[in-house]
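Enquirer: Multiple structures follow.
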Structure 1
Amino acid sequence: MIETVLTIEDAARCLSEVVERVHAKGEAALIVKSGRPLARIVPVPEGEQIAEDLIAFLRRWRKEYPEADEQFAAAVEESRKAVRPPCDPWE
């Protein structure tokens with residue numbers, strides 16, 4: 001994945017453009033201050049891809065463990081947590 005490096009000042013000045021570029025081109029943006037990495041903005045995976053990954057995981061699991069058990073139920077619950085949208089840190 002291509003990663004653009006921006007100072008925190010540059011990122012603040014053009015945040016909307018940075019977010020649009022990350023979304024449109026699938027690029028990441030690394031925010032630095034005094035040369036030290038502070039944060040990374042990355043694209044959110046498409047919901048369809050997340051669902052496909054979950055389906056593939058469940059199919060592999062069922063092949064390895066054909067009998068339903070507590071491990072399977074726990075794995076399904078864990079995968080559901082992974083599919084939830086990211087939390088908004090500003091809320």
Structure 2
Amino acid sequence: MTSFAIELYWPGMTDASIRELVNELKRILAPMDPTFIGFLGCMVAPRDEICFLRVEAEAEWRVAEIAERLALDRPRIWEMTELSID
């Protein structure tokens with residue numbers, strides 16, 4: 001599967017609102033087959049008011065579908081690659 005980041009510009013985000021969003025994402029993903037999409041984590045850049053939800057999915061359209069179900073305001077979806085640099 002491929003890793004993706006859902007990037008949200010989120011002025012006024014708080015720890016509580018981020019937890020609420022992550023819990024909602026987990027609730028949506030719970031009944032889904034984890035071989036198609038799964039939650040990897042969340043990172044925030046508070047100073048820049050940006051939140052990144054990290055997911056793993058078999059296709060980008062599945063990530064877009066989840067972002068739509070979360071009713072996110074203009075999310076950006078990035079395909080991510082992790083490099084191991086020695």
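Enquirer: Computing P(r) over Cα pairs in 5 Å bins from 0, in percent gives 3, 14, 27, 26, 17, 9, 4, 1, 0 for which of 1, 2?
Expert: Comparing all candidates, it corresponds to 2.
Enquirer: Given a value of 0.60 for FRET efficiency 1/(1 + (r/R0)^6) of positions 30 and 46 (r between Cβ atoms, R0 = 30 Å, to 0.05), point me to the structure among 1, 2 it was derived from.
Expert: Answer for the origin of the read-out: 2.
Enquirer: Starting from the value -9000: which structure in 1, 2 was helix-only ellipticity at 222 nm (-39500 (n - 2.57) for each DSSP H run of 4 or more, over all residues; to 500) calculated from?
Expert: The read-out comes from structure 2.
Enquirer: Still on this structure, please answer the following. Quick one: distance in nm of label points 7 Å out along Cα→Cβ at positions 6 and 78 came out at 1.6 when computed from one of 1, 2, so which one is it?
Expert: 2
Enquirer: Of the structures labelled 1, 2, one was used to calculate distance in nm of label points 7 Å out along Cα→Cβ at positions 38 and 54, giving 3.5. Name it.
Expert: 1
Enquirer: A value of 20 was derived for relative contact order in percent (Cα under 8 Å, 6 or more apart); which structure in 1, 2 was it taken from?
Expert: 1
FYI, it's all coordinate maths here, none of it is from the lab. All of these numbers come straight from a predicted model, not from anything done at the bench. Cβ atoms are built from the backbone, for glycine too; each structure is taken alone.
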